[in-house]
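Before anything else, here is the set of structures, which you'll find just below.
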Structure P
Amino acid sequence: MTAIVINEDNHGMIGLAKECSDAIKYLIINGWIWGHLEIVKENDTITTISEDLGENYVDVISKWSIYKFNEYFEGIFYLRKEEIFEEIL
């Protein structure tokens, strides 16, 4: 079984999800991603997610692939696929 491991730069692993979209929902619902979260753009300017992506940032982010998500949130969040093995007793 494959799972998405959710990492935050300061806290390390903060969750697991089945799909990339589930991981993004987790981050939004639990307040990790919100409109006023500041990001650094390519030209080293600081902006918020809602200023950069618009008020519908949730819809925009929800459609991203794991690669697009990691590129946008570089240095803040990182999603990675991991193979999860179930131990049988």
Structure Q
Amino acid sequence: MAERTISSAKSVSSLTHSTHRSRARRFIGKVVVVRTLAGTFTGTLVSVHTTFIRLRVFDPVIRRFIIIRIPFSIICSIRLFPTGPIRRRKRPC
């Protein structure tokens, strides 16, 4: 499997790197949504390193899974992919 690196000329604040790193460590092996300066990626979090994460995503063009390497410097947010039953909101009276 080929590994591709996502990059950008811009970067986010260095204060958020440790927050994203600690959150990402809890999500290893789970399906996550990663918002970056280069776009939004949905896939399985494979590993977390000191400066980047590895994410396994499906490439519809070549119809295969690829691993992309995303540096923490361009990550805006990491969250779990919403799964499970849809909860109904309670209406205010």
Structure R
Amino acid sequence: MGALLNHVKKLEADAERAAKAAKRKRGEFKNTAVNWGDFHCVEAAIVLPSTGQSYYLARFEEANTSNRAVHDFIQEYLAKRGWENVEIEMEW
């Protein structure tokens, strides 16, 4: 269980780095509803559904749920660091 927890903590750290990278590039995100002062990763998890394949989850606060530009940036950032099959959720 310790190795799994460490893996999820690494995802959380990488997701927080992704949020900071997005903040640095916020001028590139036009027409986006994000509270850049508080935008951050609040949760990282591995989801093990009984009916399908497992996946990772990274949840961010202070962004509109329909914010595709920031969502895609975060997902690409994580993919470049080896994180595949990560579901990104954004919420106010």
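Bear in mind that the values in this text are calculations on the coordinates, not laboratory data. Values in this document were obtained by computation on a predicted structure and should not be read as measured data.
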Out of P, Q, R, which one gives 34 for relative contact order in percent (Cα under 8 Å, 6 or more apart) as computed from the coordinates? Q
One of P, Q, R was used to compute Kirkwood radius over Cα pairs in Å, and the answer was 14.2. Which one was it? Q
As an exercise: helix-only ellipticity at 222 nm (-39500 (n - 2.57) for each DSSP H run of 4 or more, over all residues; to 500), calculated from one structure in P, Q, R, equals -13000. Which structure is it? R
